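What follows is a set of structures to go through.
Any read-out appearing in this document is the output of simple, stated calculations on the displayed coordinates, not a laboratory observation. Quick caveat: nothing in here was measured; it's all calculated off a predicted structure. Cβ atoms are built from the backbone, for glycine too; each structure is taken alone.
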Structure I
Amino acid sequence: MPYSNATKQAFADALRKLLEQKPFAKISVSHICEECGMNRKSFYYHFKDKYDLVNWIFDTEITKIFSEEEWKNAGFTWDILEKICEYFYKHRTFYSKVLQIEGQNSFTEHFRDILVPVNRKFLAMVEEEEKGEHEEFYIHFFSDAFLAALVRWLEDRECVSPQEFSALLRSSVEMIAKYVLQSQK
């Protein structure tokens, strides 16, 4: 691992450890630096702020699951959704905390920005007349719905398996699609 990535990973490990002890809002850059024995100058050389560190953790780990090319060019598939759910489930303690953070630079905004193009590709499979003039609304609706369902799932003490959760998402989408298609007849 190149030195730069090792340094970034040390900050990431420190943040994960601190999140086991206290909420994200109570963790400062100084706390992260103290935890891993590095200075603030080094932190700010690599990251804009602690939110940027959270986003880096996700971006780095998701590319271990999918190649960068595969992730950026992925059309929507249920297999990809299941892999994403497995990733969040494996790291649910971390993500259940960082997904609670709202606002500028938050992971929630970062992940929403990732979901929008994925949903755009998904809706590209739907015929133009069915989308009508409200395509952007549908794209953001499905992005927000997935995010809300993900947060609720991760925060549930007895959350179902990633396979069951992704199956529930799939059946929900299929049920909505079936209803829409029947109502148009």
Structure II
Amino acid sequence: MIASSDTPPDLQSVGFLLRRPREGDADARPRLGRHPDIYRMFGAGRSFPGLFGHGEAAAWVTRIAEHPAAWIIDQDGLVGEVRLDNINRADRRANFAIGIFDPCRLGKGLGTAVIKRVLAYAFDELALHRVSLRVLAFNERAITAYLKSGFSIEGRERESALIDGEWHDDIMMGILAADFDTRRNAPGNE
């Protein structure tokens, strides 16, 4: 991949690396497939295909490579992606998105650690004031990780996602730079 001034840096942390795409990622991504329980949390229905083809993988790698603030989550290999979307420099805000595709990596604190690392980059390096997200109300694992990372629940968008013929709510969450700094500097907070 060719770096430019708009290319975000790799972000190292204890136990994982947030990095730009590299050779071999398009071959590694299909091995993770589309686990039905994980993709349901993204809003996919039961009929969503479980296979992730090489063409899709190549397009996925290209999207991350061309994105101004997206990384592959690498924990002994590719396990997911994380992004700051719709960065608005004037209002100093962005939207957050994360996907961990390997079910063996869930529930072990990886998501929370990745969220905190990207928030540190957003507030310290990009000087953002606010980061927002939306999450399906039934995605309790993600909501817990967001709350642990300092996000606050700001509202509920009722019946905003139609999945398998049923309406589901989205939870709107956000965090301000000052809130993140307060949590980060609190005694006992790693």
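The figures follow:
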{"read-out": "Read-out helix-only ellipticity at 222 nm (-39500 (n - 2.57) for each DSSP H run of 4 or more, over all residues; to 500), computed value -8000, structure in I, II", "value": "II"}
{"read-out": "log10 I(q)/I(0) by the Debye sum over Cα atoms at q = 0.09, 0.19 Å⁻¹ derived as -0.39, -1.36 - corresponding label from I, II", "value": "I"}
{"read-out": "Among I, II, structure where relative contact order in percent (Cα under 8 Å, 6 or more apart) as derived comes to 17", "value": "II"}
{"read-out": "For mean count of other Cβ atoms within 10 Å over residues 117-124 computed as 16.2, the structure of I, II it came from", "value": "I"}
